[in-house]
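Next up: the structures, one after another.
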Structure 1
Amino acid sequence: MHRKYLTQPWVNVAVLATLACFVGPVALAQISTPTTEELDAVKERLIEHYNMREGPVAMRDLPQWAPIKKIVVRDIYGPGSLGTTEARIEWISKVAPGVEFEVFKTTNEAIASGALQDAQAVLGIGCSPGLIFALGPETHWTQSSSSGVAGCFYRDGEDSIKAHQMMLKRGTVLTSQRGVNSIAIAEHALSLMLALIQGVDIHIRRQDKGIWGRFFTDRVKDPNIDWELDGRTLLIAGLGTVGTEIARRANALGMRVIATRNSSRDGPDFVDYVGLAYELNELAAQADVVLSQLPLTAETDQIFNAEFFEIMKPSAYFINMGRGQHVVMDDLVDALRQGKIAGAALEALDPEPLPPGHPLWTMPRVIITPHVSDYSDKHEDTVWQLYRENLRRYIAGDKLLNVIDMEKGY
């Protein structure tokens, strides 16, 4: 699907009347020109509630900043609380009067159309070399549709390196959806941790076989179930936006939270200790649960390997919420088989999906979820609020939210 929308610098009454026929009164109210109070409320929600961060530099201070005439948008969503695609574009356009929007359902359609060549901004398309190579010389801002942007820096080998160099040369500003999913991912991570500690995976497998089991007789077989969380140590590798939300919830359950981050030792009050990246192995030896929320970079690729699992306590659990490429899967399988760790929960794997017959499918004390933690009932609304807020900020020349450090890649 490909549609063009040329917005007006005023509220088009005829358009609003037409939209009312299929959007309804709630969505119709949402597409009126935003008030200062409404914009402030969205800002508070994104920054305070979802822990998004402002970039270091205002757009007006960058030499490549220029007025936007055309934006290419990928809209993958069906009708939602903001209505259809037409209603969403009308809603977002209230902060961008006079701007032309071209809307596509897929990245490939957008690339093949040539529409990216004369666009000044791109909203909602994942960061990939194919996208970057298709951008025209006037495209100075790309809003990614994902939290991770490794495709533009590292994941796809030489093409990623070329894409990265091209963005640096042009001064492209890249923003991510970091934070949109932070609460959903944090709650998913907590559910995996609790499931392992309470042996829910054991219960489910017994249920499938019609077996009634009581854990107080099972402790002889597995001493690593039925912990109380109070006083247990959780290590979060990667104390970013999502890691902070995980830490907040774990601390509320009485856990001692320690963490690593690459930038500094600064951290919130509910984290007992923040170490730098080089301290990961030392801290892992203390942890009852190791949880990865790292970005994928050359330094973190396959960081969880045989050496790392050797350092962990035999009673400790490993949870991967980051990227599958962080883990050497064969080494994880060996560590589980040899009892070097107590169990694992994997939301991200390599490859995805795991091939049929892979040992992790059937191994005891392993829980697999198919990379689904980033979605919630509030996901779509939050995505569009981020898009509109960043578009408003770009046009005003202000600091954008979720700006990617072009040297670090996250």
Structure 2
Amino acid sequence: MKEASEKARLYNLDRSYFGFFREIFSICQKALIIWILLASILWNLSTQITYKYFGYQNEVVSTIMFFLLQTAISAVIDIPFSLYSNFVIEERHGFNKYTLKFFLWDTFKKFLVFQPIISLLVGGATYIIIRFEDQFFFYLWLFSSGTAIIFMVIYPSLIAPLFDKYTPLEEGSLRSEIERLATQIKFPLKNIFVVDGSKRSSHSNAYFYGFFKSKQIVLYDTLFDKDSPYFKKNQEEKAATTEESENEKSDSASTKKTDEKKATGCTEKEIVAIICHELGHWYHSHIFKNLVISLFNLFFIFKIASLFYNDTVIYHAFGFYGENNMPRFIGLTIIIETIFLLYFELYNFGMSIICRKFEFQADNFAKNLNFRTELINALIKLNKDNLSFPVYDWLYSLLLHSHPPILDRINALRKIDDKID
């Protein structure tokens, strides 16, 4: 236990040092962007590109080009940090499963997939602001809310499979127990999938998605313990497809190291307990409540931002001079990223408190269905496997963690048990 605690401490120290350095870099980067008026430079470049290839100026097209350039620059800047995070920190602690080739291809593919989506959203939002002017906030809110809901629907079934392989959970005792649980609480389960998260990392997860009467449960293959038939079958499939190149041998050695580090994984009963916790979020409508809060928050932000988006002082501060040089959607994003900084901190703090309450409710839901012991065991194993540090200062945790620390959750489960039984 002492050895596991020390490993978790060292891992979290590495993550904290890295996060601190990255935050300092981000602050310096933002200061440099403001100092050299990078936003106006990119905008001028965007208008030149638009005029060169289209023969006329168009604010919608120029704004799309602006964000294409911005996201491309951000992606390039982010690559060294992602490389260090995966191939130094995660590798050092036995979590990384990436090869360099796979990492670069994965990063490039994400960029290619999401750029058309970003372009459509930016183009639509810019058109709405131009079309409805001072009343744009309501229509932009409708557009943003609609696209957010659509994205929640299509992402798991259309976009996520582009990056990971989703395999239906084979027939067996685990599937039967999950289906029995779903029937017991009237959860509209359509299918259960296992995703090959182990090709990137050995971190574990489980979740469900879907609207109305068609919901799917997803289990990461890293969730299963070594005695699980699925784990053994998965390892056999990986061994059968491994190529005998030097790179693959190196990757195989890394995988073996990770498997040796992996403490336990979860038994089938513990996996069902984890699923029961997740279904507790559904039972208490936590996702719907979070969505409603987010949509009201979005409306508030757009409404307040609409009061300032035509203010020339803000545009001048970022290098946009002249009445005809006020790109409206870019101005709106600048306002949101600057004026709302303090508000976002308060909002995130409030949401963390709500999310922590939701976690306790979901734990209680699993406990009431007689999964208390299994859930406690699963939390301990996941905490150990993921090298999560169990002890935090209460104020630090309250400010920065959306989930309660494991000791708080275990103590709450035991107190609930004492109170009811």
Structure 3
Amino acid sequence: MSNKIQYLLLYLILVFAFSLRIYGISWDSGNHLHPDERAIILSVLGLRFPTSIESFLSPESSWNTHFFAYGSFPFYLLKILGDIASIFDPSLSGYDGIQLVGRFISSIFDVGTVLVLFFLGKKLKGERVGLLAAFFYAISVLPIQLSHFYAVDTPLTFFITLTLLLLIRFYEKPTLLRSLLVGIFFGFALATKISAIVITATIGITLTIDFLLIFLKRPHRLDVWGPHLPPFTKRLLKDAIIFIVATIFTYLILSPYTFIDFLSFQRQTAEQSAMTKNAFTFPYTLQYVGKTPYFYELKNIFLYGIGPLLAAVCFVGLIIFLLEMVKKYRSIDFAKHTILIVFFIAYFGVVGGFAIGFMRYMLPLYPLLCLFGSVLIYKLLTIFPPRPQNGSIKQFPKEQQ
């Protein structure tokens, strides 16, 4: 496939994805019917940038969201872009119009995820897999729905997917710039929602997988893996320090009151943690009393989040992806597969085990599920190539990876 055709198809997918996400953006006729969106907007409307360093550094600062169930970045982003939009229409920074700005931002982030997913699929399996994955995510039900609300789920999914792509690029060629980019966008993810902390498991495996493969090859042979230990340790410390510094610095800029108003952050985080363990914590979580962990999430993804047909393709694709990973053991492709699978298992293992089960909590897994589904379809096309009209069979070409 030529680059011209490839990017034309990608452009059409992005336009289609955006049209699905922007259509009906004023679905509630300005009545603020989404509770999380309403809570964010009410907090944003009270934000004022401080006039002095002293007031900025105070927990009572007018720039403090006083809302730590989410990170502060989505609040500041909406405030800044709402003020910019108000230059053209004053209502877009007020209660009656700012939700439209937020929903537009949410749509853009989710279309951004479509774009990042294309590059992730292309990096792993080639351009056709990238295009299929992007298309599958573009038409998935839950991402389209959540793009019509301004909450944290679409930006969180974008930053997590981008961080995974950057981790794979870093693994291929560990440069200073790539280390910094991973840390920066991981910081963005954390400043959107603290649940992004799960990515640390993926960062850990990215940094250690090469040495682990050498060690597991002959764990009892110190003479085999021992010489690799000093240079590995040196590189590990260097890259880990870069990741940590870039992440903390980014998070500090985007969510400063986590540190300045740490007591409020600690208290609200403890409340959210208690909610994930006990569905009786708040009235609005009583609906999840008796929830069956993991099965409940899988059922919702299958029936409602992606839809039965595409979800079946995605879950079978996950099995194929795992089998390919095992088959490519000790290769660079094995490492790339492992980076994604470790995140998938870690995130599903943690969030799927919650006592509560809001469907949106699983959104960061949807891009990977669509990627797995595209791997299956591509595999089927290589095994059963389309038959041209003249009756001869034409082999579906393999991609350059």
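Just so you know, all these numbers are worked out from the coordinates, no wet-lab data involved. Just so it is clear, the model here is predicted, and its values are computed rather than measured. Cβ atoms are built from the backbone, for glycine too; each structure is taken alone.
Quick notes on this one:
- At a computed -9500 (helix-only ellipticity at 222 nm (-39500 (n - 2.57) for each DSSP H run of 4 or more, over all residues; to 500)), which of 1, 2, 3: 1
- P(r) over Cα pairs in 20 Å bins from 0, in percent from the coordinates reads 24, 56, 19, 1; which among 1, 2, 3: 3
- For -0.51 (log10 I(q)/I(0) by the Debye sum over Cα atoms at q = 0.17 Å⁻¹, for residues 302-365 alone, calculated) the corresponding structure among 1, 2, 3: 1
- Distance in nm of label points 7 Å out along Cα→Cβ at positions 102 and 326 from the coordinates reads 3.8; which among 1, 2, 3: 1
- With respect to mean count of other Cβ atoms within 10 Å over residues 62-69, the largest value across structures 1, 2, 3 is given by 2.
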